[in-house]
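Once you scroll down, you'll see the structures, which are given as structure tokens.
No value in this document is a laboratory result; all are computed from the given coordinates. Just so you know, these numbers come straight off a predicted model, no measurement behind them. Cβ atoms are built from the backbone, for glycine too; each structure is taken alone.
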Structure I
């Protein structure tokens, strides 16, 4: 029933204050103490807003956030698919950055430095905090927020295409990094498609964590050993692009054909289901 899901207006009323509080209140305060603490606090703030909404409206979090079981075979397919997607998105980001430099609008040096420093492993003691704040928490919190709360509500009321687009666009905008908007949008779209085809949030969480771990690995290999193969410092070869595209397409095809443990909630766009109005604002 559509009564169980927030309307687009209700979603925006949660998303906007959540992002503003997280980015302009929580992050400046906690980030001054420690950047990794700031990231963790920012991510948990998004989760807190969802929890408040679910409790206030007495919703079933398992349904809204798509906490449905996923076959192990599907989860195994997600890892190479996410890795291939990360390579292609990194390639897109490289060319977008080059184009922006042509228009004299390069990514600010300070932003580039902060992105690298947050992911840089200087000792073994850095691994747990980077793993938690950069890899795990963003993967869990952002997926529950954008692909659980946002995507599900938008899908129920607006249909598949608009839900996929809006969730990916809000995900990209939420990073407040216009220089990487195309790459973030593409990655958000990949995560959204995984959720739509599997009817579960867990493949997107795994894909997001895989992408972040891939980024951390690439930056550290480039910084400590001068290897650019996994980072976007140099363009990929044509062979690498082709192989990545094949793995990505093959992985998505296999995921789309895989078993779904739970059915996906019906959208109002479905002509075979009568429309219902929602009480959630």
Structure II
């Protein structure tokens, strides 16, 4: 059964640490070559996971969100699909979904391959063509290559600001965003999801620098360019878009998004969708 969490280590997004009955589940595992200590979804039954409640990952920056701690269960992927297919947006459009398969090669190694079940459920709920309001994304390469033969749903190759895909030792994300690297991505994916700094790096003083050639090169490879992740708190913003020295106060995320749209970015992720809509509607 697939469940929806950003990571398989769940101490940052659930109240599992406050459950004494699960204290002995705390352990250290090697995930994508890095030692991680905590509680992991794969060590629980679904019934056990359903006893947990979601918490805000960044309570000091987002006390408003943290006020809802303890109210919601960990949803299954199928529950998310049921909500999506029974809902419409404020504009009356279908609700889209963008599942990310995290640590795919790790889960393959422990015998819990996710790709087949993701595709099965997507197809079962009508997300089965390129026109479907769904996209599957991954930081790894092999599972996207495999998914390209399993479904017509659009695929996104995620690119981090540093490091490389866990399933391709010796390959860096910097290698993958060269012209030849992006051409290779275009052979199995439809979009490239870029860490913001890959598109526009920051100067030493924290201000936005000059855009790189990555967006234009990606477009040459016929890839849609998706940026991640735009957040309105000063803590996350480039210096010139901050409203004050308070890291939790909201700054000018709309202005930051405008800079990236002007550089050619096509789509983006944001934690504040209302501001994202404002940025798109007021872009030049």
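One table, with the values for the structure above:
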read-out: Structure responsible for 0.35, with FRET efficiency 1/(1 + (r/R0)^6) of positions 19 and 203 (r between Cβ atoms, R0 = 41 Å, to 0.05) calculated and labels I, II on offer; value: II
read-out: At a computed -21500 (helix-only ellipticity at 222 nm (-39500 (n - 2.57) for each DSSP H run of 4 or more, over all residues; to 500)), which of I, II; value: I
read-out: Structure (I, II) behind the derived value -0.54, -1.34 of log10 I(q)/I(0) by the Debye sum over Cα atoms at q = 0.10, 0.16 Å⁻¹; value: I
read-out: Mean count of other Cβ atoms within 10 Å over residues 43-50 derived as 14.0 - corresponding label from I, II; value: II
read-out: Among I, II, which structure scores highest (criterion: distance in nm of label points 7 Å out along Cα→Cβ at positions 171 and 243); value: II
read-out: Identity of the structure behind 10 (criterion: relative contact order in percent (Cα under 8 Å, 6 or more apart), calculated), options I, II; value: II
read-out: With distance in nm of label points 7 Å out along Cα→Cβ at positions 131 and 219 derived as 1.8, matching label from I, II; value: I
